[in-house]
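Just so it is clear, none of the values below were taken in a lab; they were calculated from the coordinates. Keep in mind the model is a prediction, meaning the values are calculated, not measured. Cβ atoms are built from the backbone, for glycine too; each structure is taken alone.
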Structure 1
Amino acid sequence: MTEVEESKKDETAFDFDHDGKLSRKDFFLGLVYLFRLIFVGVAVGLVAGLVGVAFSELILFVTAYRKTHDWILFFLPLAGIGIVFFYHLLKDREDRGTNLIIDSLSGEEPVPIRKAPEIFVATVISHLFGASVGREGAALQLGGSIGYNMGKLFRFRDEDRKVVTMCGMSAVFSALFGTPLTAAFFAMEVSNVGVIQYSALIPCVVASLTANGLALFMGYEVELFTVHIVPTMSIGNAVLASILAILSGFVSILLCVSLHRSGKLFKKMIANPYIRIAAGGAIVIALTMLLQTRAYNGAGMDIIEEAFKGEAPHPAFLLKMLFTAISLGAGFKGGEIVPSLYIGATFGSLYANLFGLKPDLCAAIGMGSLFCGATNCPVSSLFICLELFGYAGMPYYLIAIAMSYAFSGYYSLYSSQNIRHSKLRNRLINRKGK
């Protein structure tokens, strides 16, 4: 069967309206396919959601343990060596992280089942011993691996397997962060900038809501941030929000460049992965002792809370960037998303303190703007602001995300991200993220 004939067969089987006519056969075939999508969403949502809750609870547990046992930081180099050995044991000598998941969505790149236990164990170890990493980026790898291999288990064809992969990403992100709307759209938006894969909308929404419902049922508490009083939108306030967003876009460029170049620099200077990660751990220890604070170890959700009160240290956004670049560049595992939110919140808090503005609103704008600039996902960025901070500040978040998206260039946390459309002109560019 030719590719064209196969395409026509697929359209007849799955489109409600074929050639402008709605036959009874088309209707029932479409209905069957709809129920199939819902079933896939529920199944992946339950499995990936359960793993996501377990992952989140374990991260919270080891974080609490680290905060009450300061001595554990001094074992970070040894923990790093253990991570490298674990990856070598599973025969994964060239870990591509979230980029592998993105490639699987836009190409034919397989996602081995070992990716799930790898990132699960390695991220927990990294958090336990104090590496400056996040968790939501790891959730994308965890969910993507689960979704891809569930699609493989069900013997789905390649195109449908990509949809199931997105379902897994949505489910773990939703269970972990408590933002089902953001989770559903982020998985559809992240691989191809400018193109949202709406064919995956139903299963991703179902998977996201299922995982979130499971997390709530199991007693998982969502961490929200309060923006107390939102000033009325005016031209002056819009200008101030726009300036913060543009500056945040520039900071997101700095973050992306530092993360990418740190990894290349570590590999260039230290070829042996065991020595490389041990050296990175030693540098993190030295910086922590030099600064005499643990504010830059782990994910740093408590510092984000301080930023909303205007109490975060002024250089926090730069120091967190440095700690994260060293940790991830040396080979520790975790996410990049929470560090980007941390950097955005602390930068917004600094902006508020400098200009006498409300720190909570500026921290929220900074978080949304940094997230948008680093991921190139404006729709998801708006949704995460609404879910984390409430609807009252929507006009500020909307204008900030638009400005950050436009001024952050074509840099990205993920070098495999496909940027289909120009950010400023109505034309296709088809390039990879920097």
Structure 2
Amino acid sequence: MKYANLKQIQSFLGKFKKITAIRRAGDMAIFIEFDGELGLFFDLSKSDSAIYANPDFLNVKEYKAPFDVALKKRFWGAKILNLSVPEGNRILKLECEFQGSYKSLASSLFLEFTGRFTNAIITDEKGVIVEALRHIDNNFRVIKPGRELLELPPAVIKERQTPPITDFERYFSEEFKRVNNAKLENLRAVKSAAIERKMQNLSEILAGLENESDLNAQSEILSKNAGLILSNLHALRDYEREVTLNDFERGEVRLVLDDSPKIAANAMFAKAKRLKQKAAGLTIERQNLTEKLEFLSNLQTLVNEAKSAEELEVLAPKKARAVKQKEQNQNVEDFYVEGYKISIGRNEKGNVWLLKNSKKDDVWMHLKDLPSAHVIIKTAKSAPSEEILRFAAKICVNFSVKGGGTYEVDFTKRNNVKITSGANVNYINFKTILVTKHD
């Protein structure tokens, strides 16, 4: 973050009177909305701190640390008393006052774009630290709750001269592109490689499966041989181990037996049954593996088309969420955005399960007049934003159709959806979202 740019941004933000929303938007990023008009992200990453705008932001994680509680309590809806940049420091200081029902609460938020000590610090009216993003304990400056904040002395800042910002909207947009592109491509490569490894592993398992047709053919031959032995059992002696029998379909059949004819025939029937069951199991396993591969292929497409690091984290999170055993279903995939769970059926079983296990106020989605995966947004009775609906519709399209084009996605409350049979439904009182899918 350049000092000259920070000074200009401070001057630009001076016209705003109120913080209408504030929250953490990443491990080291804070979102602030000014006067309900302008939303900016203050990225406090050590390596590349910046201030930018991202209207398409997806809030992947809800932060509930003590810092986040203090941030919301002291600044959400607070009046801005003063905005300043201390001389010789890359720091934006917001002095605010929150007017409560019984008393006002004065606070300051220091957004420090200072390299390896980059931080966000909340102080009370006396300059005592309430909370901070990073707690620091060194001989020069201690950043811990309850300690008085030692403000940094002015420093000589040497930086390459930059042209003045003439169009702030464009500047904030370009800053997002600059910061996001570097993060996005690196993260995309990591996520894409992980998906590719899973696909390679599944493909190898699929290729190694025995052929069901061969197993069924072996089963049929064993059954015929066993039946042939039993039909000629009256003419065979218990000690015979090599027999030649006439079959109406196959002609003369020579058989080598491991035991007496009767026992050998029963063993053949048992083995034939096992082979048939194994073939049936392989058919199911092959179908499951094929469905998983298709799902990962669709997920790979979404990862390749993701426009932000946040979207990538939704599609392929670092760590799988811990899910209660009773909620787990291998036929359903879950995505988490802004506290909402978006679930999509991987197959018909998954679609049926979603329909049966969703609540009346949940949002249901499906492609208009086309075969499609069912999507459920768990709402907990709170209406999802337009961004959430569009993201869910995008998921619905990408996991339902292969070809590119513009598709209509209908959505309504689950209460308006009536199951006719299986995953077939009728629905009313719906709205439609248009989603464009690229080839």
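Of structures 1, 2, which gives 0.95 when FRET efficiency 1/(1 + (r/R0)^6) of positions 58 and 194 (r between Cβ atoms, R0 = 30 Å, to 0.05) is computed from the coordinates?
2
Ranked by mean projected area of the Cα convex hull in nm², which of 1, 2 sits at the highest value?
By mean projected area of the Cα convex hull in nm², the leading structure of 1, 2 is 2.
Upon calculation of FRET efficiency 1/(1 + (r/R0)^6) of positions 74 and 370 (r between Cβ atoms, R0 = 25 Å, to 0.05) from the atomic coordinates, which of the structures 1, 2 produces 0.00?
Derived from 2, not from the others.
1, 2: which one has helix-only ellipticity at 222 nm (-39500 (n - 2.57) for each DSSP H run of 4 or more, over all residues; to 500), as calculated, at -23000?
This figure was derived from 1.
Which of 1, 2 yields 4.1 for distance in nm of label points 7 Å out along Cα→Cβ at positions 234 and 410, as computed?
Checking each candidate, the match is 1.
Figure out for me which of the structures 1, 2 the number 20 belongs to, where relative contact order in percent (Cα under 8 Å, 6 or more apart) was derived from the coordinates.
Going label by label, the one that fits is 1.
Using the calculated result 0.25 for FRET efficiency 1/(1 + (r/R0)^6) of positions 114 and 426 (r between Cβ atoms, R0 = 35 Å, to 0.05), pick out the matching structure from 1, 2.
1
When you work out Kirkwood radius over Cα pairs in Å, for residues 170-265 alone for each of the structures 1, 2, which one comes out largest?
Across 1, 2, Kirkwood radius over Cα pairs in Å, for residues 170-265 alone peaks for 2.
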